[in-house]
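Presented below are the structures under discussion, each in the form of structure tokens.
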Structure P
Amino acid sequence: MLLTACYPARLGLRRLVVLDHLVVHTADVDGPASLHPQEESRTAELLVRRGLVSAGLSLMGTKQLIIRYATPDGFRFEAGEEAGSFVDLLRSEYTSKLKERAAWLAAVIVPLADDEIDALVKDRMDRWATEFQSDYGVST
């Protein structure tokens, strides 16, 4: 869904992991209401996503839903020819909201440079850690 919303952009795994997290937590980056609740474990959630996104890309590649390109900076991924048709088949209320948020990310976050996205994520992770420490009386 993210690659379809971002087409024809070719995105690396690192950026896709961040976008996969943000698509359900858009309010964290001043976007539409988040689809998932705010949890203290958002930092850990972001770290766990890499393996899941990588496995998902592998599976989608076997169905020609994505195209993988080797570049000097590593692999980049682009929505395949059938990706749009597949995404159009997803019609639940949740997937409609997910599509809206993916489009918002494609317009607002994807155009940012890698260092800008890194700074944005670091700022949010620092904020989440501070909120967690405050909520649970943890001191550093």
Structure Q
Amino acid sequence: MKTQKNNTNNSIKIVIGGLALVLAIPFCMGMYSGYQSHSGTTGAVAKTLKKNCDCESIQIDHVAYGLQFNRKEGVTGDQVTFTLDNCNHSTTVEKEAERLNQLLQNEIEGYEKLDVVELNFTNGDANETAVIRNGKLQL
């Protein structure tokens, strides 16, 4: 009797372990492919900004993938913040942000899928931020 009970318990453990493995593999592969596509888009944005901006430095400050909620932006899925230090542009920050947004839309596939892109322009003591939501500039 005891042997039959042990065999049943072992069979149940094997079935549960196999089921967990079957569910975990696609979940992990989905997470990996999502991370790859998002990090590729973020990297392409950074590369395009570095190529088309006359700034001392362009840094990625904050990147967040996955469902998030905060009071300022509400519910977002993907958020990235860039800091553009000491940029030499002859127009206002709003005009420069419009130019960069249009450039990013034209050059980067999937750019509109990024929920929030923040461009922080810093020049000495001055700090101005342009927010782009799903490819649309928010002024």
Computing mean count of other Cβ atoms within 10 Å over residues 14-21 for each of P, Q, which one ends up highest?
P
Value 2.8, calculated as distance in nm of label points 7 Å out along Cα→Cβ at positions 54 and 118 from one of P, Q, is from structure Q
Out of P, Q, which one gives 15.9 for Kirkwood radius over Cα pairs in Å as computed from the coordinates?
P
Between structures P, Q, where is relative contact order in percent (Cα under 8 Å, 6 or more apart) highest?
P
Please compute distance in nm of label points 7 Å out along Cα→Cβ at positions 46 and 62 for structures P, Q and give me the label with the greatest value.
P
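Kindly point out which one of P, Q the value 0.75 was derived from, the read-out being FRET efficiency 1/(1 + (r/R0)^6) of positions 22 and 78 (r between Cβ atoms, R0 = 35 Å, to 0.05). Please report the intermediate quantities before stating the final value.
Values: P: 0.95; Q: 0.75.
Answer by label: Q.
Read-outs throughout are calculated quantities, based only on the coordinates presented, and are distinct from any laboratory measurement. Note that the coordinates shown come from a computational prediction; the quantities given were computed from them, not determined experimentally. Cβ atoms are built from the backbone, for glycine too; each structure is taken alone.
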